1. Compare mean count of other Cβ atoms within 10 Å over residues 103-110 across structures 1, 2, 3 and report the one with the greatest value.
2. Match the computed value -9000 of helix-only ellipticity at 222 nm (-39500 (n - 2.57) for each DSSP H run of 4 or more, over all residues; to 500) to one of the structures 1, 2, 3, and report its label.
3. Which structure, out of 1, 2, 3, was relative contact order in percent (Cα under 8 Å, 6 or more apart) derived from, given a value of 31?
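Quick note: the coordinates plus some simple rules give every number you see, no bench work behind them. Given the structure is predicted, the values throughout are model-derived calculations rather than measurements. Cβ atoms are built from the backbone, for glycine too; each structure is taken alone.
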Structure 1
């Protein structure tokens, strides 16, 4: 069986409207997409053979995405910059080709810019979930 190829992740940001419209702002080469859940110990003296037990669904869940890329245009750069400097947690859609779409409110926990004097400007970003994140698998 062949392994899954690494792919670009398309970042889309919501406008906060109802219904919400999303604008594509950038593609990133995802370095990391991390989903984690804290565990809550529920072991007691009555746990079978003293094996650890965990409280189902009681831990804190979070998602983080980090990567680097190039903004689509100056307006896209401005949307991300504004969200960062205002400390906003807009709804993002992260379109992962071959997998699906992860969506929810995210804070921009890190934003950096780079570039050579004779080349395109690049950026690196880290998004941290700030509420319920959903995932819809790609059909197929």
Structure 2
């Protein structure tokens, strides 16, 4: 299993390169924590997580996949680049709070990463050019 890191993803300059590096190819409806989801939710409301979340958002300037000028307008998600397990949550493994393994993403990008579906990625604005609004 490949260990993904912020150091490595930061070497990739384009949004698509970063997406390809991070995508997981899970299936919709695939069980992650099942009946133990309360453990997952307890973690994401903890003070430790909130502190690390704020650090990652500041580091990435609130930008999708940490790419400058790719601001997130809406809810900001923090993605674990390496999926976490129930055991890691129960044991409070320090790596699940390590910014080196976290990145800021938008909701659509987060879904695209988990399901490996590039069609879910946000559509970048069309670059305007001189004369492109001419009606004839």
Structure 3
């Protein structure tokens, strides 16, 4: 075992925990107590992809459809999203943002910017690119 390189999962887990704590603190600071970091994936996907079906949304965020359904249901309860039956396929539902959900975008972008500043601090751009490239390679290997 090469301790320096074999602890990657532990390091990724620690970074994720710290990032989630940071995001939760920021969400609470903005009065968004009902949201969790994982809701950010769904909201960003809706900002970028319009009104996807639940199946499409699950593919976009790389999560199980049942997990996405639970997350979307919470966003609906909070008033940030709506789920409507797809006109072309009555078995499917499309997810869209409400006006309240759209209004979250600038707040979430500010939180994301602050998180990125904290994550990368003094890391040069070429190291950032290499890190992302390596993590994508690991992620895509599953």
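1. 2
2. Matching structure: 2.
3. Only one of 1, 2, 3 returns 31 for relative contact order in percent (Cα under 8 Å, 6 or more apart), namely 2.
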